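Below are structures written as structure tokens.
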Structure P
Amino acid sequence: MKLKLQDDLKAAMKSGDKLKLMTVRGVIAEITRIEKDVRREANEGEIVQTIKRERARREEALEFARKANRPDLIEQNEAEAKILDSYLPAAIGADEVNAAVAAQIAAGVNQIGPLMKALRDQFGARLDGKLASEIVKSAIAPK
């Protein structure tokens, strides 16, 4: 994944795509910062988490740009979010999460923490934490 990011950075430099260049460069800088903290190469999961975190920052910036009525910033953050989305694995759907939650509840797990951990273990980076949290809360609420 890191090699793909570096290759895309070089391609963006050559093509003059400044938006992609800035976005990918920012992600690589975050990955490098993490590697310095842990003093080893970042693994695939850490890289995906970094990209997800950067994507969430774009969503937050989009929200503020919409409130401030800044079409230039809205356009920029939407474009950066699309670039980051291209690096993220396909997210799983609500149906798959519901099925997994039902299976865990049938197995006797009925608390939010253990359920969320089981979902993260099962789906890894493809899991949308917000969606999973809502599904888990609604599944155990009636009990």
Structure Q
Amino acid sequence: MKYQYKSLDDKTIEELIKLSQNWQDEKCTWGIIANTKDDLKEPLFVAIDNDAIVGYIFGHFYVEENKTSYIKTGSKCFMIDEIYVLPAYRNKGVGKELFKLIEAHVQNLCEHITLSTSTKNYKSILHFYIDELEMNFHHAFLIKDIKK
């Protein structure tokens, strides 16, 4: 397995769009819609096996405009927009390695890494982000559909 920073060239864009289509087809996340070229951002790190991207992470920088209970107004932040690993490569440290790479890349450029997640397997995702990546849990947005 190789891990590397990647630019959004045409081949990479095509691979990422296919992976996001796979993610959508898995139906493991609420409301995921396959990416278009305009959805993809840098910095971008990828996991490569046999010359194919099998996982990726990307996001964007922002400045917090509103004070929250955990981030001050004006704080420089990095939002992880997407992290995805093909099912056959999950639970093998691929996502953790991708996160560590992007964390190292942004650590001197911001104060906080943030993300929002929407999954049907919340126990697994909380274990990953809190136990393995040492992120903090700050809030949850829960929905109950009452009209079917």
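I have -7500 for helix-only ellipticity at 222 nm (-39500 (n - 2.57) for each DSSP H run of 4 or more, over all residues; to 500), calculated from one of the structures P, Q. Which structure is it?
Derived from Q, not from the others.
Check the numbers for distance in nm of label points 7 Å out along Cα→Cβ at positions 40 and 72 across P, Q and tell me which is largest.
Largest calculated value belongs to P.
If mean projected area of the Cα convex hull in nm², for residues 16-63 alone is computed to be 4.2, which of P, Q is the source?
Q
Rg/Rh (Cα atoms, Kirkwood Rh) computed as 0.96: which structure among P, Q?
Q
FYI, it's all coordinate maths here, none of it is from the lab. Just so we're clear, the structure is a prediction, and the values are computed from it rather than from any experiment. Cβ atoms are built from the backbone, for glycine too; each structure is taken alone.
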